[in-house]
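Heads up, there are several structures right after this.
Read-outs throughout are calculated quantities, based only on the coordinates presented, and are distinct from any laboratory measurement. The model shown is predicted, which means the values in this text are computed figures rather than measured ones. Cβ atoms are built from the backbone, for glycine too; each structure is taken alone.
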Structure 1
Amino acid sequence: MIFSAPMFMRALAVVAACSALFSTAVAADPKPEAAIKTKSIDARIFLDDKIKANAALAADCLAEGKKWLDKNAADAAASRKEDPQFFKDGGWDFERRYSIRSVVADRYVSVLRNDYMDTHGAHPNSDVNTILWDKAESKRISIRPFFTETADGGPTMKAMVKAVVVSLRAEKKKRDTSETATDEWFKSVEPSLVKIGAVTLAPSTEAGKSSGLTFHYPPYAVGPYAEGEYVAFVPWETLKPFLTAEGARIFGGGRPKGDADEQQ
């Protein structure tokens, strides 16, 4: 594949961001909440201070993170046993960071889970996922309670997908990468809660409210690696016809100035 000049420069920026963001942060950060360091892997888990202030949420994230550490440590050990020469320059480097994106109605906490993985391939990789935490129930939930129906292929999910694609096309135009704003790249965005993308409640200019939904896509998900991560924003007004009473209660206001730039 031949990259245009803007895409090539963005590819360099993505690699630099993956390396610099995590390596610099590691040097500046306090001791991780959990870590594994062997000849095969150096892996760490970090929770931000706001998460650590919520004992139940912190315990949930840490338990998940430790399973991730153990799995990757086992994979690294097996790979090293199979091909020791591949580890002559050191082990794999993995990091996971949990951070709060928004708190809505003093109840619903949106958490970003960012992963960094360097397995000595052509370049480091990154991934992003999300958690929606209900403080009142002390458990993970989905966005289902905010909508009257969320059936696969139903009207709510179709409206979400349509709005997500509109947002992604606009962002690609902004980045001068419109050549990849194609149905082929967007085919993975399906009208299903488990396939549309990792979702968070976006912050709002109105205190205690959410301005809509943000969907987070890692490199390769909706564009080539060179384009990096994408975040699609769907304003709550677009979804107003499908809101439950609880949805109508928590959504309102507009997206804060600068939120789009911070999330991309």
Structure 2
Amino acid sequence: MLLAIDIGNTNIVLGVFSGDRLVGHWRLSTDAEKMPDEYAVLVRTLLEHEGRRTSEVDGVCIASVVPPLTATFRELAERYFKLVPIVVNADLESGVKIATDFPREVGADRIANAAAALKVHSVPAIVVDFGTATTFDAISSEGELLGTAIAPGFLAAMEGLYRHAAQLHHVELRAPRTAIGRNTAEALRSGAIYGYVGLVEGLVHRMRLEMGGNPLVIATGGVAPMVISETSVFDVHDPELTLHGLRLIHGLNVASGAPRRARARVEKG
């Protein structure tokens, strides 16, 4: 079994695979102050809740955009699973050619997304990942990650508005009845939901024109449902896209039996 770990700025998403089948997945709040032991307790509890044991896990693959937690989960894997984890970066074999100016700037989660778009879905594709930031990744029909647009995340944009506008208050974020709000709450909902839909549709439209053809548009990320229900721009909604990308990258980089050799090295150390 493989433990896939996607460490984002807001959430940490964990997935357990048996072969190519996702048999369990969970979402935790990101806390860079937590120690490996604390996260280990959480991971072990979640596994046990699904009837799984840590001893069943023979591979760990990590994508992280939070450097302190990369080290935390590396230590967790080595100490509690007795495994050397695969940590995704631009130098690792992913099946994707990174064609940007500076490949090492590309986030590990975006590499995993591109790998899953290529193998699980189809290319050319545009992957829109709704997280702390919303990223729009263009993948060519040859499997090249051509480049990206990065916009403020949906929730981050609203928090910024509340923080800097003294007379505006938090509202439940759901689609309003009309775009023309007749009170402050409805006006905020309109700007938040319909305004963000306009941002997404506009960027996807421009990227489609630049790519040519008819790329598949894939939505992923925790906030995606709040936006995709109000637009027809998406062809696919795949909440576990990044986890499947980690599974594929792990398979490319670990030969048969390698997890056991990694385990032996850790135990000897």
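Figures for the structure shown
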item: Winner on distance in nm of label points 7 Å out along Cα→Cβ at positions 126 and 150 once structures 1, 2 are ranked, highest first; result: 1
item: If relative contact order in percent (Cα under 8 Å, 6 or more apart) is computed and equals 20, the structure in 1, 2; result: 2
item: For Cα extents along the principal axes in Å computed as 59, 48, 33, the structure of 1, 2 it came from; result: 1
